[in-house]
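Have a look at these structures, which come just after this line.
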Structure 1
Amino acid sequence: MSHSASSSSPGDLIPAAREAAPVVGPGNRRFSVLDEATCIEARPGTEGVARWLRATVGAATGLPLPAGEAGDNRIGLRIDADLEPRLGPEGYQLLNTGYGVSIHAAGAAGVFWGAQTLRQLLGPEAFRRAPVTGKREWAVPAVAVEDAPRFRWRGVLLDVARHFLPKDGVLRYLDLLAAHKLNVLHLHLTDDQGWRIEILRHPRLTEVGAWRPRTKLGHRASPLWDERPHGGYYTQDDIREIVAYAAERHITVVPEIDIPGHSQAAIAAYPELGNADVVDTAALTVWDTWGVSPNVLAPSDATLAFYEDVLTEVLGLFPSPFVHIGGDECPKDQWKASPAAQARIRELGLAGEDGLQSWFVRHFDRWLAERGRRLVGWDEILEGGLAEGATVSSWRGYAGGIAAARAGHDVVMCPEQQVYLDHRQAAGTDEPVPIGYVRTLEDVYRFDPVPPGLTGAGAARVLGAQANLWSEVTETQQRVDYQAFPRLAAFAEAVWSELPAPAERDYPAFERRMTAHYARLDALGVDYRPPGGPRPWQRRPGVLGRPIEGAPPIV
């Protein structure tokens, strides 16, 4: 029996497992071997995981992995409901005593995360799309792993509105999320700079709103422009494909349709959506620069009906229990100047313009709840009163999330000071388009979704966390890769693993495990930032960022 195939130590797993230890099986066996006779025994409910193993591990190793029960030479997949009290719905046990691999979990998601661990144990070549070694046997170390996630919401936001990421790029990122045991993809589908989802009842949203004539290069203070038109959108069949691909990987896709701010692309397509009594909305185009547009939705019944149409189609495409409506960065200047908006405030008895924003949020909170869905919004939805049932994405630090949790609302922590991955990874001029706070790999590794002082029932309201990757300055897949990795690996561990308090985490040990993980990222073709700094072709000399040398205190 050959053990020539390189494998990974159970101590190299990322994210770290709750328990992972070598075992010595009968006959002093320290490996089992996958070969052309290895079969997959998929018990009821695990068939999708078996398909994934054949499509990925099978493709990388060249092994057929047929269905069957070949004694010891098998990968056994089984759902065992008795495991749920100890491991929860996504936990798993992986055992290899040298006589075959078994993965047991309370549900199919747990079996899938166990399969991701098996892939890591096979070594970095198992992350390629076709065999490269010529080996016909693949060693799996004898190991016992028991693992479960700390949080149920382990998310990544991809901003496909500012720069469109074609469908194949989204599918690729779903694979990258799955490889890191992340289970939520938040798709930021609409903004001032573009509308990215086909809405059949309102076709001009993509006919007009999906394209802009040019694009600011760098931070909004930059004098540079890319004079090429930019755009694109997902058809409804594209969305169905993305959602199905994600579901096979136990990832929930949460759509975001921005209301009532960040809406200039929609107003450019349908000028009646804007505050036409104070601005010539018919003259507006899809915005070509960055920042916060003053052009926001008019608080009219017609606007509500329009977005109900939009969300009706969105609900038909996305089975996610959560729907994000933005609710952030909504300038009130046009509402203050608009006779129609002021009349609406008086008619509804609202407390000024903040109350008008809350009125929008509350309307769609009720509308979504009537259809069995839950509204999520950025922490500005706290302004004017938090809508009943709403979940808060806390981005302006921890404070909004703390307030919402203490008031009995669910929270997703995504503070910009910690987990905005479009922000620079190091100080200095080599970082491409250096914007925002310096947040190193170590900084992200020490992120904790539950801030000090939030305990008991409040802490239990933290569903998890999300790393946000805004795309104003990440115009290509390579740039997205650079900003996301390796920090997304550190984030994945921070939300999956049971880690000590941030100051007590063993970052040098994580760095050592990253040595093995870089080889996996290489095999996956990820254009990550090397530990020593950007490669020459990853730099963007002359494209201005927005230097912020130090982050403010986290509140």
Structure 2
Amino acid sequence: MLKTSTDQRKLLPNFEQLFATTAQAPGGVARLRELILTLAVQGKLVPQDPSDEPASELLKKIRAEKDRLIAEGKIKKDKPLAVIAEEEKPFELPVGWEWVRLGALTELITSGSRDWAEYYSDFGPIFLRMGNLSKGSYRLRLSSLQHVIPPKGGEGSRTSLIENDLLLSITGDVGMLGLIPKNFGEAYINQHTCLIRWMEILRNEFFPMQMLSNAIQDQLNAPQRGVKNSFRLSDVSGVILALPPLAEQSRIVARVEALMRLCDALEEKGRLEHTQHQQLLQAMLDSLTQTTDARDLARHWQRLAQHFDLLIDRPEAVDALEQTILQLAVRGLLVPQDPSDEPASELLKKIRAEKDRLIAEGKIKKDKPLPAIGENEKPFELPDGWNWTRVSEICSIVTDGEHATPQRIEDPSQVPLVTAKNVRSEFMDYSVTDYVPRNVAEQCWKRCKPELGDVLMVSVGATTGRLCVLREEVDMVLVRSVTLLRAVKLGIDISYFALNLMSCDTQREIWGSVKQSAQPCLYLAKSAALKIALPPLAEQSRIVARVTELRALCQQLREKLAQARHTQTQLAQAWVEQAAA
């Protein structure tokens, strides 16, 4: 058993405290892994043993072995390496360790061959490429393997791999790794991958571990060159490594592996807890949206409130709560009904009369009648005084933007050309905007000119269904990927209309109607046919006021959680920095 001095014990970190403090912080386990590697390569992970043969003696043995292999013609004569200057050394080494360049510890550093595509096969030796290497690990990724039948005596045979060869990506994402395990079989590499074959005495996992550390990755990422972000073989040979005594290398590897297994367990525990948390939260929130009356809702809400701090303890939980608030709102469960309110059936008659007037005056086009909403289409039961209706029945205009994209210019004094990227969730983003000449815009406006209070909704692509209300008057031209919905203002609270469109029920209907082709597309006819749960006008206003109040509380909760996580992260970082100091 090693004897650890009092001074050394002070230097070695208390991992029980570290794991307890850091693992709970956002990204905490990743920081722990990084810290473990940092401590390992700095000699702070396990105590030193004065009886170990120092690394200086190990270097003499390696040099003698290299000279023997060169004399026997088994490896090429290596080129002299630059002396390591003091300013190149990233940290102070323990007694018995040495700084050394990577090339001094290897039998072979080379890259793969080009033009292997003609030898690809469905069977035969494995052909490893950058896609088989890993970031943050040296385990090979074997889910997608290419095979080759190489020509006999071909140039590529020099990269035939053996156990414990380390592969390093040297173009593109420089620094990815892969270690060849036991019994891997015949395999070769392509030209984007560097093969590092350590001297036989050093073929353990200490140096692959060290190559993952920040001290080495910083070197790999510092001198990147060329259009393809390439790293030369001479750069690989010149990488500076910390060399411990051979016996200490084994102790470090064993300690790192044990601590990494604990990190694996922490990550798995976190994934399991996250899944269980999501399932429990969703069950509680579903119980709210499946209620049928205010008394039932109050009972389920009380049950949620008893565990609120445990369930609503992360940003995604607040998002789920906020979406539940919207669902309750559009189902008539968020505010009480008032029997004295004019029912939605009368409101629909007024909307119809207003639309007929606008049609008669030539201000809007005559709308096409849509089929009545069948009982099997209704996703939930409405309160008294509410009605099911369709978007086209409460909108004077349902249209999309220009089908032929107008001429684009970069002149902010002209008219913004609004695309899907400008329509964010509940706000317009003009930070990245093209423009069209005003005379072109005026031609486009003959068909459609957005106005204050219009709803703009993305109708093409991955963000289909995302929408916002125009809250300020801005001249703009729309492209085809944006649909304009103009509600009849005398009967519709535009904020309620937007909340209804954003609710889970409507978003599910949108995505159920999306045509799946090269990219998702919600046609105008489908937009016009979307179902809306319409309350009396006075109740619409009460719902909007209540939702606004509750969403403000959700935002406050997000900010508190963000501050708590920031504090937790700072505390974890302080522990990590103290351990690494």
Structure 3
Amino acid sequence: MAKRRRAALVLTAVLIAGALAGCSGNGNGGNTANTGTGKNGGSTNAASEKPITMTFYSEDPSPNWANMQDDIGKVLTEKTGITLDAEFAVGDPVQKSALIAASGNYPDLISSKNSINKFVDAGAVIDLTDLIEEHAPNIKKLFEGQMNRLRYSNEDKSIYVIPTYAGVDHTYFNAGGGFELQHRVVKELGFPKIRTVKDFENAIKTYLQKHPKDENGNPNIGLSLNADDWHMYISVTNPAFYTTGAPDDGEYQIDVDTQKVTYHFRRPEEKEYFRWLNHMNAEGLLDKESFVQKYDQYKAKVASGRVLGLIDQDWDYGDGEKALKAEGKFEYGYGHYPVTLTEDTKETSFWPTGFMAGYGVAISADNPDPVKTIKFLDYLASDEGQVLVNWGIEGKHYKVENGKRVIPKEVNDRKVNDAANFQKETGIGTYTNIGPHYGDGVKDATDNYYTTSFPEQITASFNEVEKEVLAAYKANTWKDLFPSEDEFPVRPWGAAWNIPVPGESEITILDEKLKDITWKRIPELILANPANFDNIWDSYMKDLEKAGVEKAEDLREELVKQRVQLWSEE
């Protein structure tokens, strides 16, 4: 609590100083720069004083980070007077964040997903409520009607985090998950129906029988999974609920009406999903290296073009696919299919959550200038800032024709087919999750979309092979193949994985025990002799019970119900 009090005193002192500086009008000091807003809600002039450097830590990697020497980064520094000295977590981000929170020495800005509770409990981050009220009109405008979702908990109504991982009023126009098949596979087989795991399996099996090796004599691979560290969630365990009719609530399934919580692996449907993966392994259709390969090896294998099928998200395997596209090997790219265990089950990728707060950027107790920092974040939230980080610089990355922003073909081709180098040079795509932002489908005052992800632009970004495959399936984008949001009820708690867990809660310890058991047992189940599957599953269920799974479910249910109450308050 001492650090929490220290943070409050620091913030109070800074706010008073900021107010005095504003009254004096002398233009000196770190809190007086760039206070005006232009017609689009952005800055009316560049920062007048020498730029200052803020340290920034993010739990998410940013492989194309260019130290703000990209096109957008330079403009951001010019407009706000801030540069970021960034550090990105390598390995386990939760462990890294725990070390930072315990150190007592904090980066100026902290972008956190799963660990905000650690920073709050350590007194490492400050309450942003007054800063937003006094200095962030664009942030207030952006989150209008959603501010209650920014509050930390029922007991502590402070705002410690400005959400950056969820776009406000976001609409999904395309799918990046589901089950992936290379375009050459479905083309060769005459565009077969890909609806169930059996359909997916048959496509891989039939193609492999015809083409066991690639043109260089290397064996083609049926299905490869990415099980390296936290990627295990994305490629191995999360698909168990997507394919069996449950939404993504982390490691738990929650009844939308009663909020009853179940550790999702205990659902009988999921046992059958893992039995299918066991069958794929027994049939020789699963990559034997799935549970030993490192992430870089997985991406390199994708880049080789030998992997016919994936169960993953495009942002996870995307570097490998981008390498294929850069070589013009478009038929080796992947389509996204809404595969489920049975045909009467709906794939749940687009089960709506409502606006998602909880994950985002915080200002630390060690930050030397919280007012200047909140103004930096407020600029990112402005119309001017949003157009900059999403579209780039007018005349260089986009142009305006008949009142509409348009990306020239040569720019879009580089953006799609030379994505990594394009991002490093331009910064487009680099700064989205650093600050608050609108979601896809939201338009500004000029009747243009804030982001470049809207139907016409998405379609323009597809190569000819993608267009051919989509047309064969009577779709314009991959999302057209999936159940839409309006087929599901909105979850009033958002998503359970997004709910902060109090530092003193036993959930953290229980979750770790359950994870250790699951991450040991699931690979064992998939790789086992099919005759042993049921016995291993029974042992797995008993292990979970001994580890306190029922108590974990009860404690998680309390948090879910508290979130529903918090978000329902005005």
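Each reported figure results from applying straightforward, stated rules to the coordinates on display, with no laboratory input. Since the structure is predicted, the reported quantities are computational estimates derived from the model, not experimental observations. Cβ atoms are built from the backbone, for glycine too; each structure is taken alone.
Here distance in nm of label points 7 Å out along Cα→Cβ at positions 105 and 505 is compared for structures 1, 2, 3. The highest value is that of 2. Upon calculation of Cα extents along the principal axes in Å, for residues 57-336 alone from the atomic coordinates, which of the structures 1, 2, 3 produces 92, 53, 37? Checking each candidate, the match is 2.
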